[in-house]
Structure P
Amino acid sequence: MIKRLVSISFVIAIILLGSCKKDKDNGPDEWAKGSDFEGAPRSAAASFIIDGKIYITGGFNGEKRLNDLWMYDPKLTNWFRIAGADFPGEGRNYAVGFSVAGKGYIGTGTDGTNSLKDFYEFTPETKTWKKIADFPGEVRYGAIAFSGNGKGFVGSGTSINGDLKDFYSYDPLLNSWTQVTSLPGSKRAYAFTFTIGEITYVGGGSNNGANLPDFWSYNTKNDTWSGLNDLLRDDKVESNKKYHYDLRRRSAATFTIGQKAYISGGTSSGVTGTTWAYDPKIDLWEQHKDFAGVAREAAIGFGVDGKGYVTTGKNGSHFDDLWIFTPNK
């Protein structure tokens with residue numbers, strides 16, 4: 001009888017311990033639904049951030065390429081269409097955007113028939129666009145863009161001749177482009193990028209039908225690339241099992257919060273909703289809560305004031321919902 005009571009107590013203790021562990025693993029929700037994007041549902045739109053506000057234009061809604069311009073203010077938690085300030089170029093998707101010195105820039109992409117190389121500058125104070133020097137490289141879509149050291153940078157992507165890995169910098173003061181050092185490793189389209197401090201990071205994307213594992217950092221001041229740990233990691237050390245991952249994907253959304261950056265969604269073997277944080281101090285990734293909306297690719301991601309945001313995208317249909325990410329401490 002005593003042995004039976006001990007056994008029952010032991011089983012109950014295991015169940016309670018397992019329940020506590022499950023609660024700890026689950027933790028608080030990190031994703032919350034925000035105010036829906038007020039424009040038409042779309043995917044592969046382009047964006048830039050100025051003064052903590054996100055501007056979105058272009059994209060594809062399943063029927064046509066768009067050119068309306070929208071702004072989201074996280075402090076007001078609402079969307080505003082910028083009246084009379086539609087993007088002046090052809091409606092397009094898979095274009096790129098960046099911001100420098102309080103102005104936004106949009107260019108490249110595809111109109112559904114042709115790849116494009118025209119570029120435009122947006123001034124928020126006057127709500128006006130101005131055509132600038134065309135992108136000098138091969139016409140392309142599915143490229144990436146970022147800014148640093150007072151310049152914008154555009155590179156990689158795909159064209160009629162295949163995938164690309166060349167990069168160019170744009171100087172707004174001179175209205176001119178200069179070719180810089182190409183991304184090492186594979187050519188790629190639909191890669192992801194984010195910036196932490198003064199260093200930009202580039203990884204993922206696809207080439208020859210395969211999602212790529214390599215991951216790189218770029219210093220915009222001295223035009224140098226450095227290789228980092230691959231996105232595919234299988235650490236055999238038991239204590240490091242939380243660093244087992246396969247983050248190869250294309251068309252993922254990214255955002256930066258403090259000294260970490262996050263990727264969410266994209267396409268791996270299928271469309272995924274997994275979310276991971278990158279810590280540059282240890283050059284490793286750690287998993288966070290899965291995206292709470294429908295898993296998607298070709299969405300817009302941005303980070304402002306300690307929160308991450310993901311909106312639009314596609315997975316069969318096109319989306320217009322907005323989700324807000326607050327990382328657990």
Structure Q
Amino acid sequence: MIMEAPHTEPAEQLPPDDVAAIDELGRTYQAFRQELAKVIIGQDEVIEKLAISLFARGHALLMGVPGLAKTLLVSSVAETFDLSFNRIQFTPDLMPADITGTDIIQESGAGGRREFEFVRGPVFSNIVLADEINRAPAKTQSAMLEAMQENKVTVLGHTYTLQPPFFVLATQNPIEQEGTYPLPEAQLDRFMFLIEVDYPSAGEEKRIARETTGSGRQALNHLLDGEKVMAYQKLVRRVPVPEHLYDYAVSMVRKTRPGQPESPQWIKDTVGWGAGPRAVQYLILGAKSRAALRGAYMASIEDIEAIAPAVLTHRVITNFAAESQGMTSKKIVERLIKEMREE
């Protein structure tokens with residue numbers, strides 16, 4: 001991967017301690033990539049976007065066919081960061097209580113008295129893999145909404161706080177099959193990134209065949225604990241953003257909305273619903289996180305352009321006219337970025 005040269009000129013806008021911390025984060029990120037390379041072959045862009053969303057305190061939705069090591073990637077990230085990890089396999093018969101946990105009757109030691117005791121579900125973890133989330137009905141999917149937005153779980157009127165850092169990584173199979181339930185727009189909006197996981201190249205696939213059919217995989221070193229991850233998440237939010245970058249992010253998001261006067265005519269013709277204000281927040285946070293991971297001391301337009309497809313694609317809803325022309329949300333976002341770059 002080609003790394004951008006750090007933007008050294010605005011370093012004076014950060015305290016010296018933050019400058020040193022960003023340098024340390026950049027080194028840690030490179031060590032993190034090297035650790036994952038022990039078990040994950042290729043997928044450099046996927047790994048970078050996962051790291052960006054993690055340090056930006058966002059959640060991610062992975063889109064890819066089965067067998068692309070998505071589960072292994074997530075569990076390896078948790079192992080490298082020394083964080084707790086749980087996997088939830090979403091199925092049509094999965095119930096909300098299977099995710100959040102539930103109260104059960106337990107007999108106490110005082111005279112055989114029975115009391116309710118809350119048994120925590122798999123959502124109580126630092127990293128949660130919601131595997132094939134679109135295979136469960138809306139009622140079950142909704143059990144994740146409060147956890148993702150508020151870092152809390154409410155069961156039978158009692159609220160339980162999830163231990164930070166908390167990161168939900170969901171996978172979705174793009175192949176249309178029976179027994180799948182498309183994610184509603186409100187839940188899609190909770191995910192910072194939509195990350196597309198593609199097939200490996202021929203060379204990578206040969207390496208996979210050679211290196212994964214021999215002896216057991218290498219153990220991964222623990223690079224960060226939960227406290228350090230949260231410290232870096234706070235650091236990312238302190239990365240400076242020039243004023244024109246806020247204008248650029250707002251302009252990009254507003255152009256995706258067909259009802260806005262600044263929206264291009266071709267978007268008005270092909271888009272039924274555009275991105276909301278949360279997209280602007282994630283563009284800025286993602287740009288900050290990407291800059292810090294690359295050792296830069298200020299976010300840039302290049303950072304926004306690099307993450308914009310992952311932020312906007314699942315937030316731009318096409319209409320029938322777009323479908324009839326073969327225009328997808330991904331193509332619309334790519335064209336919008338290109339036009340804004342040429343302005």
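Values quoted throughout were computed directly from the atomic coordinates according to the rules given, and no laboratory measurement underlies them. Computed from a predicted model, the values in this text were never measured in an experiment. Cβ atoms are built from the backbone, for glycine too; each structure is taken alone.
Results, tabulated for the structure shown:
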{"item": "Given 4.5 for distance in nm of label points 7 Å out along Cα→Cβ at positions 146 and 242, calculated: source structure among P, Q", "result": "Q"}
{"item": "Which entry (P, Q) yields the derived value -2500 for helix-only ellipticity at 222 nm (-39500 (n - 2.57) for each DSSP H run of 4 or more, over all residues; to 500)", "result": "P"}
{"item": "Which entry (P, Q) yields the derived value 3.1 for distance in nm of label points 7 Å out along Cα→Cβ at positions 58 and 290", "result": "P"}
{"item": "Given 23 for relative contact order in percent (Cα under 8 Å, 6 or more apart), calculated: source structure among P, Q", "result": "Q"}
{"item": "Winner on percent of Cα pairs over 21 Å apart, for residues 170-233 alone once structures P, Q are ranked, highest first", "result": "Q"}
{"item": "Parent structure of the calculated result 20.7, given that Kirkwood radius over Cα pairs in Å is the read-out and P, Q the choices", "result": "P"}
{"item": "Which of P, Q leads on mean count of other Cβ atoms within 10 Å over residues 42-49, largest value", "result": "P"}
